[in-house]
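*Asks:* Several structures are given next for inspection.
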Structure P
Amino acid sequence: MGTEAQVIAYTDGGCRGNPGIGAWGVVLVNTAKGSSRELAGGERQTTNNRMEMQAAIEALKALKVEGLTVLIRSDSKYLIQCCQEWLPGWKRNGWKKKDGPLKNVDLLQELDRLLARHRVRWEWVAGHSGDRGNERCDQLANESMDRLQRGDDPAWDQRGVW
């Protein structure tokens, strides 16, 4: 990317059962201001991969200014490979794989649209390894799943200092 990220987006998604109750968590960090915004949400019946993708989608949707330099840090190798390696070929092939239908095409198309608005670099981080942003996203996703299981609204949106 060549320049320092203006925004670091930590993303994580998970499920209890796969498919099952799932949720995603995001921490957006404005690197110039040191401010942050936490977001989370979930679904009653979903998959782990869908929640990983939804986390990245929600992070990108939350950026109201176009053309930002964004670093997305995720523990999902699947998400990163989808966006860095496979997405251009799937798009060229009419959103199909050579060996059959493409799963989660709705989310992949949304990711493609949102990624085009910014200069995005991806970085894999090992899950549950002590990375502050990843640990917080995991906590946000788990708290959203807890809310869903209680029958409460899974949404979370809070601003703070990083």
Structure Q
Amino acid sequence: MKPEILEEKVFKLLGCVYYGNPFHSAKGWDTNNEIGNTWKRYQTLGKKYMEFLEKIKIGDAYGYELHIEPEDYDMKKKFHIFVGIEVRSLEFFPLEMFYKILPRTKYLFFTTRYKGEGADYYFSKWLPESNYETSYPYIMQSYSPKRWKDEMDPDSLMDWYIPIKERSVGQ
């Protein structure tokens, strides 16, 4: 799929958080690693607060998965995982959940098969050859009910959002 450049947007997300090495208990794309466990915790809370979440949810995505690399990532190999839904601004939210507001930025948007097949092209080829660079140290994936079936279906599609800005002159 041809990538799109999305206009500047602020994402407001509500969900669950994990910090550490998400591949500690299971490597790669595995529902039993810490990313999978964060999704399970989010889904359990989603059922508990379903009526509330349906009132504040934006869009139809099952959820978003945000990977944030802190400044010490290269040294510690630990990062933040955030799993949740896009919501309108909140005055109240469940105590067990976290609210994350991402900075206003443009996004490189593209779709791949489950397990990110093809995503490497956008990071290793498309982005370096474009007039853009990453604007913040995170990536985000989303799962649309129109294209996502489940983690066992090789035809499932997932969407990617890479925060970008125009490359500085002279780079």
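Every number here is computed from the coordinates shown, using simple stated rules; none is lab data. If you're wondering where the values come from, they're calculated on a predicted model, not measured in any experiment. Cβ atoms are built from the backbone, for glycine too; each structure is taken alone.
*Asks:* To which of P, Q does the computed value 29 (relative contact order in percent (Cα under 8 Å, 6 or more apart)) belong? Intermediate results must be reported in sequence, preceding the final value.
*Replies:* Values: P: 34; Q: 29.
Label of the source structure: Q.
*Asks:* Okay, next question. Suppose helix-only ellipticity at 222 nm (-39500 (n - 2.57) for each DSSP H run of 4 or more, over all residues; to 500) works out to -10500; of P, Q, which structure was it derived from?
*Replies:* Working: P: -10500; Q: -4000.
Matching structure: P.
*Asks:* A value of 2, 10, 18, 22, 21, 15, 8, 4, 1, 0 was computed for P(r) over Cα pairs in 5 Å bins from 0, in percent; which of P, Q is the source structure? Show your work: numbers first, answer last.
*Replies:* Numbers: P: 2, 10, 18, 22, 21, 15, 8, 4, 1, 0; Q: 1, 8, 15, 20, 21, 18, 10, 4, 1, 0, 0.
Structure P accounts for this read-out.
*Asks:* For distance in nm of label points 7 Å out along Cα→Cβ at positions 9 and 137, find whichever of P, Q sits highest and give me its label.
*Replies:* Largest one: structure Q.
*Asks:* Can you tell which of P, Q yields 0.35 when FRET efficiency 1/(1 + (r/R0)^6) of positions 121 and 153 (r between Cβ atoms, R0 = 30 Å, to 0.05) is derived from it? Walk me through the numbers on the way to the answer.
*Replies:* Working: P: 0.35; Q: 0.85.
The read-out comes from structure P.
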